Structure 1
Amino acid sequence: MKSSLLVVLGFFATAVVAQSPEKVISVKEVTRIETALAADDMMGRRTGTPGIEKAADFIAAEFKKIGLKTWPGLTGYCQEFSILRARALSTTASWNDQSLAANAVMVITPQAELTVSNTSGYNTIKIAAGDNLFEKAQEIAASGKAALVLVDKAHEKNFPRLSFLRRSITKDQSNLVFVLSNDAANSFAIQYKQEVTEQKMANVVGVLPGKSKANEYVVFSGHYDHLGIGKPDAKMDSIFNGANDDAAGTTAMIMLAKYYKKAKNNERTLVFAAFTAEEVGGFGSQYFSKQMDPNQVMAMFNIEMIGTDSKWGKNSAYITGFEQTNMGAILQKNLEGTGFNFYPDPYPDQQLFYRSDNATLARLGVPAHTISTSKMDSEPNYHKQSDEVSTLDMENMTQIIRSIALSARGIVAGKETPTRVNTKNLR
């Protein structure tokens with residue numbers, strides 16, 4: 001009888017330990033993973049370099065060690081896809097029977113050659129003088145529909161910068177023709193030629209299958225790419241280690257996978273994703289999002305730059321798009337009595353809700369938010385070689401990860417479901 005009681009108590013003690021974030025999410029383990037991802041031998045994890053491939057291998061090895069399943073249809077953890085990089089060769093255009101300067105036209109296409117005219121059947125979209133040129137252009141590019149885009153001449157100075165859309169084009173990218181003009185096109189003809197090269201890349205994705213609600217998904221993510229190697233300055237070496245941006249978020253995602261695997265309380269299926277190509281246009285998260293039915297995604301926790309104290313100090317973080325759903329309120333309620341607080345994004349002018357890897361799913365109605373502590377108005381190491389592990393508060397970062405684990409428990413267990421994003425309210 002005594003022996004049986006000891007066995008029962010032993011199982012109970014093991015269960016308690018497995019579900020305690022303090023036991024699983026330790027400063028030592030967080031530091032180990034963070035240090036590995038931000039090490040010099042990762043060479044800044046720039047998209048398309050051996051450094052990011054090494055980082056992908058490291059993340060995949062961690063997923064295997066934890067015991068995550070692979071994404072359906074994949075034989076490993078790497079979710080491979082390709083983007084195209086384009087270099088313009090020539091542009092010839094006429095507009096209302098008048099010759100149009102080549103620098104007043106910007107063509108985005110996966111094709112080596114493209115001819116477009118008023119008989120091509122393209123929808124016409126306008127970017128007005130008061131619109132945010134780059135945000136509007138990204139929205140149009142993400143729509144997946146071919147379009148002729150008339151850009152008001154008030155944007156003439158920044159019009160050439162739309163070439164950023166050529167840096168990374170997917171094979172299924174719809175044809176877009178941007179024209180700098182205030183005049184409607186009664187007739188036009190545009191011929192465009194470019195050099196196209198293919199670049200392969202990969203997200204790293206692991207799955208923890210759910211039980212009673214296996215067809216409902218909760219995503220935990222962070223991007224693992226950064227800026228690579230630049231020119232050394234007088235004080236720093238040439239490597240942009242990206243410790244906070246976003247080795248910190250990727251570390252958090254791996255630690256949450258470890259925690260929930262041991263907790264064994266996920267009724268919903270949990271997907272852990274390390275995104276590539278965030279720094280060059282968010283192409284990793286865009287590809288990932290297209291592989292999922294947004295109606296089955298109950299929530300997304302995107303984690304970015306949590307290695308420094310927030311503007312409120314320690315034991316705090318903010319949630320982008322806090323007002324878009326009640327997810328933030330759910331998370332905060334689950335943290336009552338812990339001393340940790342989630343706040344609404346204090347930098348609304350930065351439009352962070354639309355700029356990170358949560359944006360694609362959010363635009364499809366998913367309660368997808370980014371959790372961060374980065375002081376966007378005064379973060380001294382942002383996109384600099386000085387973004388190294390030594391600048392991070394590992395104790396506080398560990399506490400943030402533990403708090404995310406606790407705050408998400410009702411959503412993970414299928415007992416709480418955040419409201420959906422009202423896509424009509426999105427810009």
Structure 2
Amino acid sequence: MTQTRAQRPGTERLGTAGVAVTIAATLTNGLAYLVPVLAARQLDAAELSALATALGLVAIASVPGLGLQLAVAVHHARHGRTATGRATLVTAAISGGALVAATPLLTASLHLPVETPALLAVTTAAVVLSSRRLGELQGGQRFLRLAVGMALLAAGRYGGVVAGLLLGAGLTGSLLLGALTAALVPLVLARLAGPSAPTPSTAPPLSAGQVVVGCGATLAMLVVSYADLLLARQLLPPAESGAYAVGTVLTKGALWAPQVVTVLALPRLARGDRRSRTVALAVTGGSGLLLVLASALAGGLAFRLAGGPDYAHLGAHAPLFAAVGALYAVVFVLLNAQVAAGARWPAAPLWAATVGLVVVAVAVAPRTVTGLLWSALGTAVVAAVAMAAVALRQRPAASAGPE
């Protein structure tokens with residue numbers, strides 16, 4: 001028993017770790033929400049729009065960081081701490097460099113100040129560099145430290161911007177403070193993760209291919225789960241598009257509420273533990289079912305809380321929106337299991353599902369909230385079935401490292 005605890009720190013406190021990771025994720029979302037709330041009170045309309053655009057650009061450019069964390073966590077769970085620095089630096093350079101290279105386009109098309117892309121590049125690179133340490137903590141099942149690391153990254157990523165807004169520093173000053181605080185986070189997380197251990201001679205370094213697979217899987221999940229919202233903007237009248245946007249709040253709630261389960265299960269999935277996959281699917285599916293039932297019983301209230309009293313009459317749609325998110329939560333577990341098993345094209349069913357949704361929504365379905373919603377639900381069902389079919393044929397990953 002003592003040996004097992006020594007080799008797998010934190011596994012004996014999964015309940016506590018789950019609560020800690022959930023709190024850290026809630027803090028991240030809370031700070032992300034606080035920034036536009038403060039900005040609306042401190043900036044004029046033009047600067048507020050520019051800040052919202054800037055935050056959106058960082059969110060998009062930082063997606064490779066999520067993929068890097070996934071790849072590092074899987075690699076670390078299998079082999080222990082190995083050489084991941086080169087892959088991390090390349091990913092950070094590409095992510096941040098893309099914003100710098102796009103400066104003429106961004107300033108001209110989005111009307112951003114010329115210095116803004118460079119500041120966003122610093123923040124993006126810092127987020128990606130931090131993702132390496134979060135991946136090491138997750139892969140080593142050091143979940144309490146992972147929660148602290150997530151909170152530190154959230155504080156660094158948004159804290160400087162919040163401070164700048166409170167100090168009246170304006171758009172550029174707030175983004176500058178945000179870049180400076182974000183740049184400190186990788187250094188702090190390096191201390192939190194601990195000193196680097198010697199690389200085992202038999203363990204391969206993290207490859208570019210693994211990072212690409214992780215990034216592709218993360219991007220596919222984001223695209224397929226947001227595609228209906230983007231289609232609503234293009235296909236529906238403004239009033240119905242706004243109503244659909246309110247409904248997707250329920251979708252995203254059902255999608256992200258149980259994600260802590262996947263965070264905790266991933267290291268075990270990387271070692272080929274099928275029981276962990278079964279437990280993760282059961283917990284995620286049960287959580288989704290409860291949310292769908294709650295939406296069915298209190299749909300009007302759900303829409304009232306999400307968008308205000310003007311949308312309460314859409315309560316009958318609430319269970320469908322929640323069901324879309326619940327299905328994608330299950331898909332997220334299966335996708336992570338595929339990545340953990342070393343699948344070469346784990347996100348292929350999701351890209352296919354996205355294409356199918358676009359075709360159906362544009363060419364077949366009625367251009368109404370109900371028509372698009374049923375199209376989205378059908379896509380989520382197809383994606384879940386396809387991922388489950390792949391999982392049934394999947395061989396477990398070879399166990400690596402001491403058990």
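Coordinate-derived values only; no laboratory data. Remember, it's a predicted structure, so these values are computed and weren't measured experimentally. Cβ atoms are built from the backbone, for glycine too; each structure is taken alone.
Some notes on this structure:
- Structure (1, 2) behind the derived value -27000 of helix-only ellipticity at 222 nm (-39500 (n - 2.57) for each DSSP H run of 4 or more, over all residues; to 500): 2
- If volume of the Cα convex hull per residue in Å³ is computed and equals 142, the structure in 1, 2: 2
- Mean count of other Cβ atoms within 10 Å over residues 61-68 - structure with the largest value, from 1, 2: 2
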